[in-house]
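Trainee: So, here come the structures, one by one.
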Structure P
Amino acid sequence: MVKEKQVVVGSRGSKLALIQTNWVISELKRLNPGFEFNIEKISTKGDRITDAPLSRLGGVGLFTKELEVSLIKQKIDIAVHSAKDVPTELHDGLIIGATPLREDPHDALISNNNSNLEKLPDNARIGTSSLRRRAQLLTFRPDFKILDLRGNLDTRLKKLETDDLDAIVVAHAGLRRLGYTGPVSQIIPFDIMLPAVGQGSLCIEIRKDDDRIHKIVSCINDAQTKTAVEAERALLAKLQGGCQVPIGAYAQIHGSELHLEAIICTMDGDHAIRDNQSGPINQAAKIGDELAQRMLENGGKKILHEIRQEFQGRIDHI
């Protein structure tokens with residue numbers, strides 16, 4: 001096959017990442033007949049370091065940097081990411097070429113006795129690797145005991161049994177993509193827990209000047225998903241958030257209007273700033289930026305400063 005018809009797709013090697021990448025490839029094949037797509041598995045820092053909380057590793061791009069380097073060096077043509085892992089500032093030579101249709105962005109609770117969050121026992125032990133989930137869980141019920149939990153879904157489910165946990169919280173999109181058929185105790189409503197920026201979405205990253213690849217991937221872009229994620233990422237960029245910061249956000253589109261809701265929490269969940277803003281869909285980035293600015297002025301700046309100071313102290317001692 002001629003080189004022009006071959007496309008190398010970079011992916012992390014986890015089960016979920018490969019399922020997502022194979023789904024992207026199946027869609028690209030369907031819409032670009034005659035092309036051949038080959039997967040190049042790439043290990044990232046976040047994959048290699050599994051014995052420490054993500055919040056203690058510091059930096060950005062824990063699950064994306066190595067794929068981006070391969071893109072820049074032209075070892076791959078496309079990088080498939082979970083949108084929530086993609087830093088808000090991309091390398092100058094890279095762009096998001098497509099954002100496919102979003103999967104369910106909710107978080108999901110899986111508990112031993114199939115209880116929802118309200119009915120879990122006093123001082124219930126809940127496993128999660130996310131500071132965002134931790135903070136919002138504690139905002140909802142301060143008695144919860146939150147334990148750090150990393151690993152793929154199978155590992156987390158096993159730890160639900162072996163680590164004396166009452167429940168775990170994971171992304172519902174991951175469960176659906178993995179074909180999980182076990183019980184889900186609760187799809188956590190947004191009034192209790194807003195998702196991570198971009199949760200449930202994929203980002204197809206490409207080289208900015210690669211017109212051939214841009215034409216190939218643009219056909220799987222979903223305009224509404226792209227606009228919603230753009231608003232969420234604009235908010236996160238203004239807040240300068242990352243995996244070390246408990247920030248949740250979700251944008252929804254109704255007709256020609258976009259509605260964005262966001263939350264900033266203290267680590268212990270005892271204080272949360274929650275706000276929302278709406279506007280025309282063609283002003284998605286502006287809506288995200290303005291909402292973030294208002295939240296910073298209303299106490300968010302103080303919360304984020306204190307959190308960053310706390311984590312810088314932890315990282316310095318690793």
Structure Q
Amino acid sequence: MENDINRARELAEKIIRNVEKVMVGKTEAVQLAVIALISNGHLLIEDAPGVGKTMLARSLAKSIHCSFKRLQFTPDMLPGDITGVSIYNQKISDFEFHPGPIIAQVVLADEINRATPKVQSALLEAMEERQLTVDGVTRKMPAPFHVLATQNPIEYEGTFPLPESQLDRFLLRINIGYPSLTEEIAIIERQQYIHPIEQIDHVVNAEDVVTLQETVKQIYVDDLVKNYIVTLVEATRRHPSIYLGSSPRGSLALFRTAQARALLEGRDFVLPDDVKALAGPALAHRSLLSSQGPSHSKNGKSAITDILDTIPVPGAVPSRRKSG
């Protein structure tokens with residue numbers, strides 16, 4: 001088990017180091033992106049235009065040797081532009097399915113909230129059930145299957161808020177933030193002659209990603225930590241400023257991502273600190289604030305902080321897996 005974790009950690013660190021060749025000073029965002037990937041979940045990157053949302057998604061996709069498709073969402077897109085369509089072929093006197101860009105191992109859904117809700121909903125089945133049904137025929141998605149979506153804050157012109165059901169499909173929602181003064185100077189210098197994204201290559205392959213995802217599942221989670229996770233999620237349903245709390249999918253997201261964070265730290269067990277570190281990215285977008293609360297784009301962040309401050313952290317947690 002220890003050898004498996006060490007090898008998996010080395011693979012994950014390869015991805016992180018490769019992405020950081022492009023993303024200057026954004027170690028936390030890169031780590032969260034990799035956690036979403038090795039947790040076998042989807043990632044939503046929300047921030048202002050120009051801070052590197054697409055670059056983070058592209059560099060992560062380029063770091064893993066998987067089939068890659070990019071979707072640039074626009075208000076005039078149709079669901080068939082994503083899923084694909086069946087077209088009648090006169091030569092064979094039958095319909096042929098022409099797959100859409102969603103059928104790939106890594107899909108970059110760029111500016112997803114510029115599309116209408118009808119188009120956004122075309123992703124739901126693929127993201128949750130890892131399959132796609134077009135014209136009554138169901139097709140399995142390839143493995144691994146990872147959606148990296150970017151969106152601008154909904155206060156920006158020409159954007160549509162994602163439906164709650166779709167937000168819930170994203171394992172984590174992260175922000176990148178503006179760079180510091182020295183980081184911005186480094187960005188300018190790195191891009192003076194060529195963009196760093198053009199100079200990186202893949203460092204792992206699809207089989208490595210699947211191995212990482214399977215290894216994450218082996219990380220031990222003590223009953224005290226499981227209870228802590230569920231208590232945090234249940235508290236989102238009772239918080240006075242939250243209109244709609246997280247579903248059990250939030251508990252599963254927090255459980256799996258805490259396992260992934262423990263793996264990145266080289267541990268075969270989860271600590272409460274892993275849960276606390278991921279509560280915001282895993283639960284904030286699943287906790288819809290009441291109309292009296294802050295804007296929709298800041299869903300639940302302050303409320304999650306309040307909950308973390310009020311829920312007692314478990315005490316002593318066994319540092320090794322149970323025997324047998």
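Trainee: For distance in nm of label points 7 Å out along Cα→Cβ at positions 30 and 278, the calculated result is 3.3, so let me know which of P, Q that is.
Mentor: P
Trainee: Taking distance in nm of label points 7 Å out along Cα→Cβ at positions 6 and 246 for each of P, Q, which is largest?
Mentor: P
Trainee: When FRET efficiency 1/(1 + (r/R0)^6) of positions 86 and 206 (r between Cβ atoms, R0 = 30 Å, to 0.05) is compared over structures P, Q, which one is greatest?
Mentor: The structure with the largest value is P.
Trainee: Figure out for me which of the structures P, Q the number 13.5 belongs to, where mean count of other Cβ atoms within 10 Å over residues 198-205 was derived from the coordinates.
Mentor: Comparing all candidates, it corresponds to Q.
The numbers here are math on the coordinates, done by the rules we state, and not lab data. Source: prediction; values computed, not measured. Cβ atoms are built from the backbone, for glycine too; each structure is taken alone.
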